[in-house]
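As structure tokens, here come the structures.
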Structure P
Amino acid sequence: MVSGSAGAYHHGVSADTPAPAADSTYPARTERLALCELMSRLGPEAPTMCDGWRTADLAAHLVVREHRPDAAAGIVVPPLSGHNERVRRKVKEATPFPELIDRIRQGPPTWSVFGLPGMDKALNTAEYFVHHEDVRRAQHGWEPRPPDPALDEYLWRRLRGTARLVMRKVPAEVTVVRPDGKTLLVTKGGKRARVHGPVSELVLWVFGRADVAQVRFTGEAEAVAALTEHRWRV
């Protein structure tokens, strides 16, 4: 991967696409609405960065995640992943794409864990940011986002726990470094490597979007090689 500078950005793919009004105090809602707008415009068969998934697959995943807790458990519990996938496919096949988008747009139901006070912001900001980028960056002509300080600070606070969980098996000591010099040690032990980039790009890299995350590596060659050879995904 290489470092890259951020260009003009709106919530669509390029700067020519108008963005809905953003709410820096509620980034999960902003990302949710922007993703819904983009998927509605692209339709159900547009590519995404999620392996093998089209936009209809991603929409069904998001609906199941918030509306079917019995199946959503399979997202994080491997023995239940088969049930999750069967339910997701049924929801995709049985629900018109516009209805899937409407259900996502409405937000989580009040009875779900995501509907509890503060939980949508805590659990969905990074989720919807990453999936928004999964759709954006799979389209021709996509552009990286310019800095969004409010969103970046929130994503940065959430990064530590996610990175330490998903990268726990990486055989290197990894530190992520943002442009202002702030650092976060995410794994310990082994040779040392540092991953540099804007906060949004570091989040995408930690979430396993290595093919499109615009970051760069420094450090001991063995550690850098470990980061490029190991694959993980959230």
Structure Q
Amino acid sequence: MKPEKVIIYGATGKLGSGIASRLSSWFPLKNLLLSGRNPQKLQELEALLQSESKIGKISVFTKDLVSTAQREENRQEINHELGEDFHPDLVIFALGNHVKTVKGGVPRKFRDVFTVNGLVPLEESYYWSGKMKKGLIVFFSDAMLSNPLRDYSAYYCAKAALEQMTKLLAFELAPQIRVNAIAPGIMNLKSKAASDAKTRWSSQVPLGRLGGEDKIYRALKYMISEDYLSGEILRIDGALHTNNFLSI
């Protein structure tokens, strides 16, 4: 598969922007639609891609997709700019929010975390699958789903729903549309992580080391190119999900 019309949700995040750069270097894209909440980062990414690659048309859309109304507005703006006959062949959901939702906390926070990690990709994929004539939908799950961390219930509930949706849609949309998910493990650490965090986390990974974004990009490229792969959750985690004695 050589995609030409691509949509990336979560394009202003580190993962989403990295995917946009890689795709533009791998394939001669006719349309690249970038959706994110940060207008400045979207503009910077658009400028970078225009300077580094030859993309027919780049479109950026800035909405807070946690809001049902803004999700509807986002679709309307896309249809207005690109036309009702816009048929994407690759839709990637790189958005997410890995935050705690402690028991007894504010219900709205639980809802918002579940929405951005689960409901948005589920709802948007359902919409775009009706516009796609053929192609691929890619979700992002989490390899830690089988060994979840405490106090992240909304996040993991959303990812569990996403993995089930991957299988259901792969069955329902075949043979024209493939649906897969990538479930990364610990690829990098936040700048505010404790000084010993890398050592502690590496010790939990059976392969003995953390990954990096390049592992995800390679997995995505394989997922795009292999036209017999559908309904799969591809875990890129150094076998972390097999460690039933996680002690972090």
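With distance in nm of label points 7 Å out along Cα→Cβ at positions 54 and 206 as the yardstick, tell me which of P, Q scores highest.
Q
If we compute mean count of other Cβ atoms within 10 Å over residues 102-109 for structures P, Q, which one ends up with the highest value?
Greatest value across P, Q: structure P.
Among the shown structures P, Q, from which was the value -14500 of helix-only ellipticity at 222 nm (-39500 (n - 2.57) for each DSSP H run of 4 or more, over all residues; to 500) calculated?
Going through each structure in turn, the value belongs to P.
Thinking of P, Q, which structure, once distance in nm of label points 7 Å out along Cα→Cβ at positions 46 and 70 is computed, gives back 3.3?
The value was obtained from structure P.
P, Q: which one has FRET efficiency 1/(1 + (r/R0)^6) of positions 94 and 174 (r between Cβ atoms, R0 = 41 Å, to 0.05), as calculated, at 0.95?
Of the options listed, only Q reproduces it.
From which structure (P, Q) was FRET efficiency 1/(1 + (r/R0)^6) of positions 38 and 150 (r between Cβ atoms, R0 = 25 Å, to 0.05) calculated, if the value obtained is 0.75?
Comparing all candidates, it corresponds to P.
Supply the structure label, taken from P, Q, corresponding to relative contact order in percent (Cα under 8 Å, 6 or more apart) with the calculated value 18.
Computed on structure Q.
With mean count of other Cβ atoms within 10 Å over residues 110-117 coming out at 12.8, pick the structure among P, Q it was computed from.
Values: P: 12.8; Q: 20.8.
Among P, Q, the structure yielding 12.8 for mean count of other Cβ atoms within 10 Å over residues 110-117 is P.
Where a number appears in this text, it was derived from the coordinates with a stated rule and is not lab data. Everything numeric in this text was worked out from a predicted model, so none of it was measured. Cβ atoms are built from the backbone, for glycine too; each structure is taken alone.
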